[in-house]
Structure P
Amino acid sequence: MEGFDSLGLTAPIIQAPMAGVQGAALAAAVSNCGALGSLPCAMLSVEALEAELSRLAELTSQPFNLNFFCHRDGEESPERYAQWLQLLAPFFEEFGISPEAIPVGAQRQPFSEAVAEVVEAFRPKVVSFHFGLPEKTLLDRVKSWGTLVLSSATTVDEGRWLEQHGADAVIAQGLEAGGHRGHFLRDDLEGQMPTRELVSRCAQQLSVPLIAAGGIALPEDAIEMRRAGAAAVQIGSAYLLADEASTSHLHREALATERRSETALTNLYTGRPARGIVTRLMRELGAMNDKAPVFPLAANAVGALRSKAEAQGDDSFTPLWCGERAKPRKASAAQITETFLRAWAASD
C-alpha cells in the first residue's frame, strides 16, 4: 500500500481506534506485532492526550495511528434540549436523578491548534480523522510532519471528497462497523452500504488506497476485502475482549453472549448514529429518535443514567459499541493480531 510501505509493517492491518474501551496499552501491543495500533484521542483533554502519548511512546518504538474527530461543535435550542430531558424523565425518576444536576457542554472536542501543538512533539507516522478532515491550515500542519493522513468515508461521494481535499488513504466504513458512523456530507444515512460493496465501488472511482472497515470479524473477512479492492483493513470489534483492552466488565459480559449478535445504529448515546448491542434504552425509546440533541450533547444526560445503572450492575444505559457479526475472543492483542497477519501473508 502506497505510503504504508515506509512504515515497515508486517502487513497493512490496522487496529481501529475505540474510544472508551482502550488506551495506549492496546495500541502499543498491536504495533509491536508489526500491525498498526491506533489510539483514540477525541475524548482526551490536552493534558490527558500528552500523558497518553508519552505512555504510548514508552510502550512502543513502532509506528502508531492517532485518531481525532473533525465535527463542528453542536448547538441545541433550549426548547429541543428540554424535550430530550422530558423524554428521559421516567428514567431520571427511576434512578433518583435531578436533571438540574446534569453537566452541560461537549465531552468530545474536534481537532484544534491546541491539540496539534501537543501532537507535533511526537510526530506520529499516521493520523486518522472521523467526520471529514480538519480545516486546511491544520491539515497542512499535520502533513508537514511527514504524517500519513487517513479519514473515514461512508459513501463514494465522501471518498471522492476526502481524496480531493488531501487524504492520503480512505477508510471505507461499511454499515457493519461498530461505533460511530463517520458520515459528514449528509446528516442522514442515505447512500450508505455494506463494507464490501462500498470498497468495490470506491475502488472503481478513487485513486488513493482504500482501507476496509466494518464486519471484519475473522481473517477470511480481511482477505475478502482485499479481493474487493482494499489495500488494508481496519479491525475493531475483534479486539474488544483483548487482555490489553479497557472494555468494562458489563461490556465484556454482553460481548461474551449471543447478545452481541443483536446490534443496531442508535443516536441516543451521543446524538450521532453509532452501532452497538441493543440495550433497554434503545428498545424503549427506539434506536434512532429525532428528539436526541445534536452531537455530542446527548451524552451528558444519558451518561448520568449510565453511572447510576452501572453501579447496580445494569447496562441499560451503557453504549455497548460492537460491529455486526463480531466474534471477539479473550486473548492477548498479539495473539489476535497474529491471526490476521498470517492470513494476509498467506494471501499474497
Structure Q
Amino acid sequence: MNLENKVLGSLLAGAIGDAMGAATETRTPALIKEYFGDYVREFKQAPEDTFARGAEAGFVTDDFSLAYYTALEIVKNNGKIDEETAKKAVLEWSSHPEYFDKYAGPTTRAGIARLKGETVEEKYAFLSCDNAKATNGSGMKIGPVGLFNPGNVDKAIDDAITIIRVTHDNDLAISGGCAVAAAVSKALVENATVLDIVQAGIYGARKGFEKAQAFAHRLAGPSVEKRIALAAEIGLRYYGDYEKAMLEMGDVIGAGLHVSEAVPCAFGLFVSTGGHPLETIFSAVNVGNDTDTVAVMAGYLAGALNGADAYDPSYLNTIQKVNKFDLVKLAKDICKFN
C-alpha cells in the first residue's frame, strides 16, 4: 500500500468518525440505541439536543475541522511545523464560524483569544493546578502531525508538542496528543501491526509527558500512558466482541472530555476490533459521551493502518461535498514533503 493511500485513509477515517460521532455525542450507549433505534453505523442528522444540532449529516465538528486547517497551514509552510504555523492554524480555523462559533471548547477558545491579544478572564487563576484544562482537545487535532512524519515517531512527538502548546500547554494534554501523533506516525509504516501502533502511542504518551515537565503547566490527573496500556488490555480481553468491548471501555476507561479518558478509549477500541477500518469507528461512535472526539482519534489510527481503499467511496464523497473539503488534494500535498 502506498503512503498517499494511507495518509488519505487517516484523514478520511478521522472525518468519518467526527461526523458520525457528532450525532451521538453526550448520550450513553443505551440512549443512543433508544433514540436511533439501534447503534449508529452511518451518517445521521444530529438531534436537536446535541452540540451539532442543525448540522447536515456528514458535517464535521471542531475535532476534524481543526485538524484539517492545521494540515493546510503546515502545507503552506512547506511541511515545516513551527510555533508560528501552529498559531496561524488555529487563527485561520477560528475565522470559520460554522466550526468555531458552534463547537470551540473552552480551552481552545481561551487559547485563541490570547493569540488575538484579547483579555481572558481566568475564573480559577488563583489555583496552583487548574486540572480541568487537561482536555482531549490536544488529541483531536493532532492526527495530521503524524502524517507529516511517517515512521519518524520522535519527530512526530516534538512537532505535536509545538502544535499543542498553543492552546493546551499542560503536561497531561501534551501527553495525550503526543500519543496520538506517535501512533499515527507508526501506522504509516508498511506492515505495521496494531501492537506496533499501540506501543508507539504508549511511548508517545510517556515522552510527551516527560518533555512537558520542562516547560508546561503540571496538572493532577491519571497517567495517559498507563491508561492506554489498561485500555489495550481491555481491548484484548474482549477482542472481536465489539459491543462488550465498547461497553466495558466506556465503564472502565471512560470516553469523556478529560484527556486520560478519550485518548486511551480510542486506543482500546482500536485494539478490540483488531484495527478494523469501520468497526473501530463504529465502536467509538457508540461508546457514549464525547463520541466525536474518541471517533476522530480512533479513525486516524484505523485509517492510517488500512488506507483509503478500505472505505467505500461514498464516505469520501459525502465528507468532501458536505464540508467543502478536498481530502484527496490534501493527502497528495502532505506526501510531497515525505
Structure R
Amino acid sequence: MAAFSERVFSGVQPTGNLHLGNYLGAITRFVALQERYDCVYCVVDMHAITVPQDPTELRRQTREVTAAFIASGIDPVRQIVFNQSQVGAHAELGWIFNCVARMGWLSRMTQFKEKAGKDRENASVGLFDYPCLMAADILAYKATHVPVGEDQKQHLELTRDIAGKFNNDFSASIASNGHGEAFFPLTEPVIGGPAARVMSLRDGTKKMSKSDPSDYSRINLTDDADAIAQKIRKAKTDAEPLPSEEAGLARRPEADNLVGIYAALAGAEKPAVLGEFGGAQFSTFKGALVDLAVEKLGPIGAEMNRLVADPGHIDRVLANGAARAAAIADRTVAEVKDILGMVRS
C-alpha cells in the first residue's frame, strides 16, 4: 500500500429518492474524506441498468444524485465528480477483470442471491457480474480507500481478490513494465461512523430504504421542513421515556434509531444525547429532533432543488469531472494492456 498515492473512490447508484440514510451513512463521510484525500465520487449509472430503468428517470436521478453531492458539501472543483457511463475505461477494465475473477468468487456474492431471489434464471448477467465492474470502478483510479456500508464489504473483498490475483498472475510483466512488485493496491474499506446504518422510521429493525412503499419510513433529502417534521413526529416509538444510559436502548430499536439519528446530525455520541434527554418523553425528544433535522437538512434540500432546476450546470459539472476521471482511468487501462501484452497504437 505504501507505494500507492492515497486516493478515495466511492459511488452512488442513481435510483431516486436519496434519503437520510444515504446522507448519514455515505454522503457525510464523502464530505469529510475530501479534507484528507484526493477523492473520486461517481454516480454509477452503469450499475443502475443491471435492473430495468426508465431512461427519463435515470437521467433525472443521475442529476439529482450529483446535486445531492454538491449541496452536501462535496467540492466538484477540488475533487472529481462524474457519472460512470461517460468514462469508457470502467467497462473496458471491467471486461478484463471478468477474465481475472473466478465464477466461484461471484457465486458466493450474497447480494446477488438476495436481489435475484428465486428467479435467478431471469436475472441479468450484469446483476451477477457487477462486482467485477465495481472492482474496475475502484481500481481504474488505483483507489486505496473506499467508504462502504456493511452490505458492500463482500464486494470490496472481491476487489482485493481481483487486484491480488492480477498482481500475482502478471508479476513478471508488471515488473518488466516498470511498475514494481504490484500494479494495483489492495484497497481498504472505510466502514463505520455515528450512523452508518439508519433504520426505518416505521420499523426500527429494518434499514431505511428508498424501496419501502411507505414514504413515512424515510426522510428524503428533498423533503421540506413540514414533511421532515411530520415524518419525525409520526415515527414509531415505544411507551417508555428515553433511558439515561446507552445500555437502556437494548431491545428498543425505534428509540435506538432516533437517538442515533440525533447523534449523527449533531456530531455527537449517543451517551451525550442520552445525557441531555434521558428521562424525557418522546414528544419532547422528537421536537428537538425536528428542530435539528430541519436545521441540518433544510439547506441541503433547498440547494438540491436549486441545482436540479439548472440541469445544464449539473451536466457541465459531470462532463468536467468525466474528462478529469478519464485522464486517470485511460492511463490505467493503457498500462494494463501493456502488462497483458495487447498491441496498441
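A value of 35, 16, 12 was derived for semi-axes √(5λ) of the Cα gyration tensor in Å, for residues 13-124 alone; which structure in P, Q, R was it taken from? The correct label is P. Consider the structures P, Q, R: one of them gives -16000 for helix-only ellipticity at 222 nm (-39500 (n - 2.57) for each DSSP H run of 4 or more, over all residues; to 500) as calculated from the coordinates. Say which. Going label by label, the one that fits is R. Work out the source of 24 here, i.e. which of P, Q, R gives that when relative contact order in percent (Cα under 8 Å, 6 or more apart) is computed. Matching structure: R. Here the criterion is mean count of other Cβ atoms within 10 Å over residues 277-284, and among P, Q, R the highest value is seen for Q. Comparison across structures P, Q, R (criterion: distance in nm of label points 7 Å out along Cα→Cβ at positions 53 and 309) gives the highest value for Q. Looking across P, Q, R, the calculation of distance in nm of label points 7 Å out along Cα→Cβ at positions 229 and 253 that yields 1.5 traces back to Q.
When mean projected area of the Cα convex hull in nm², for residues 69-260 alone is computed across structures P, Q, R, the figure 11.7 traces back to Q. When distance in nm of label points 7 Å out along Cα→Cβ at positions 101 and 165 is calculated for each of P, Q, R, the greatest value falls to P.
Quick note: the coordinates plus some simple rules give every number you see, no bench work behind them. The structure presented is a predicted model; accordingly, all values stated were derived computationally and were not measured. Cβ atoms are built from the backbone, for glycine too; each structure is taken alone.
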